[in-house]
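Take a look at the structures listed below.
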Structure 1
Amino acid sequence: MSISPDPVAAADNAARDLAQRLLQTSRHAALAYTDPETGTPGISRVAFGMDPTGGPVTLISGLAPHFAALRAHPDCAVMLGEPADKGDPLTHPRLMMRVRAQFIAAVDPARPDLRAHWLKGHPKAALYVDFADFAFVRLHPVSALLNAGFAKAFRLTPADLV
């Protein structure tokens, strides 16, 4: 029995450029997490953006189930990319990143700059960004898979995403 070659290629410049474009333009993502009570997976749609240094970040309410889940199990994944209005949704680019969540403390000296930067891309968040139950969460990339369309899959490292 022969083993087929890995269909997922190492990232090339075009794959890195596409992944970085998805990171820069996405305003929301699907977040996969582990439920701390049951150990089963969960998924939520979250706001998504980049911090002033170019790292992925989200803003999450303490009322959301994924808030407690990320506190208990910071290893999670996010999916970026939306299908266009026409065509097969599976042919449109999408980026799946395995990440480690890190909560930003309200007293963190970097929070004011992060807040101002976030509001440039998410102006409606001004209504709730300062509520006590909301926290910024950095999403430190561990690895990523880019599906750039039919038969175009690439593995990316954290360095490929900056």
Structure 2
Amino acid sequence: MSSPGGPIRSSRLPMVPEIPKGDIVSTYDRYEDAKHAVDVLARASFPVQQISIVGNDVRSVERVTGRLTYGRVALMGALSGAYLGLFLGLLLFIFQPDNGAILGVFVAAVVIGAGFGMLFGVLSYAMNRNRRDFSSVMQMVATRYDLVTEPELVHEARRVLTESAR
């Protein structure tokens, strides 16, 4: 349970996500820097279970990874289909009573999966051709990251971080 106005004291996470309460120890522009600060506190035996990294001003960033072509779509579809075929082949391997021809069944499952994946990928791309001709990765990025802790621990955390910066 959480105390009114304070962070969670239990090792269990809240059922409903909530922003941690407390005071800001320090602020960083990059998540890696905030994570490094928590590592420094952990090495100094600070009770890091009382620290939270809070990302502020979160934005959605879509990074374009390349142009889509029929060849690239076919390859990506074949690879994802081959993974499905690999999984089905493993299931057949586990539950097949006759292990004599299992290698042939296993290879066939991977090839058939790759074929169907390629077919569905190319058909999907052909139907959506002029709507989206690029691939991308979506990320959520914050403009700053605050280390937040209980008010009675702020001065100790700042002392540890200041000493490690020297």
Structure 3
Amino acid sequence: MISPFSEKQVREGVISYGLSSYGYDLRVSDEFKIFTNVNSAIIDPKAFDERSFVTVVADSVIVPPNSFALARSIEYFRIPRDVLTICVGKSTYARCGIIVNVTPFEPEWEGFVTLEISNTTPLPARIYANEGLCQILFFQSDESCEVSYADRKGKYQKQQGIVLPKL
């Protein structure tokens, strides 16, 4: 279901990642899309303008004050037909004013996770690549769903990189 998979929580010298008591702490990759207003683009989910961000590949990145970034997970997920997930932020980042938002992984969704990172503070904030960013909680139903994300041919199925909004 998760590849690569860390069967125990790794925490020495890093923001922890891997298997936790009831979930999995995923890692953020080293590619980030940092939103900027340099080009005065408008955020429109129906006509997304790629001039809205700059792409950064680095071991860490600074998210400007009151700003936003996209990233992707290192782990690739394959969600079973009877499982739904919810993502919550890790306390280490939450205590720094960093909010991570990820929509649920629906039954039979698969791919790298596009991560939404908000810096809610008036200060710049550092995010570390290859370390834990958020925790995935898994909920298993007592039966399989009638129609899965794969059945619906969801538009974000098998995403590979940081996937921008699609209509």
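Values in this text are rule-based calculations from the coordinates and carry no lab data. The model shown is predicted, which means the values in this text are computed figures rather than measured ones. Cβ atoms are built from the backbone, for glycine too; each structure is taken alone.
If you line up 1, 2, 3 by distance in nm of label points 7 Å out along Cα→Cβ at positions 27 and 131, the top spot, with the largest value, goes to 2.
25.4, 69 is what came out when Rg and Dmax of the Cα atoms in Å was calculated for one structure; which of 1, 2, 3 is it? Derived from 2, not from the others. Computing distance in nm of label points 7 Å out along Cα→Cβ at positions 115 and 147 across structures 1, 2, 3 gives 5.8 for structure 2. Computing helix-only ellipticity at 222 nm (-39500 (n - 2.57) for each DSSP H run of 4 or more, over all residues; to 500) across structures 1, 2, 3 gives -16000 for structure 2.
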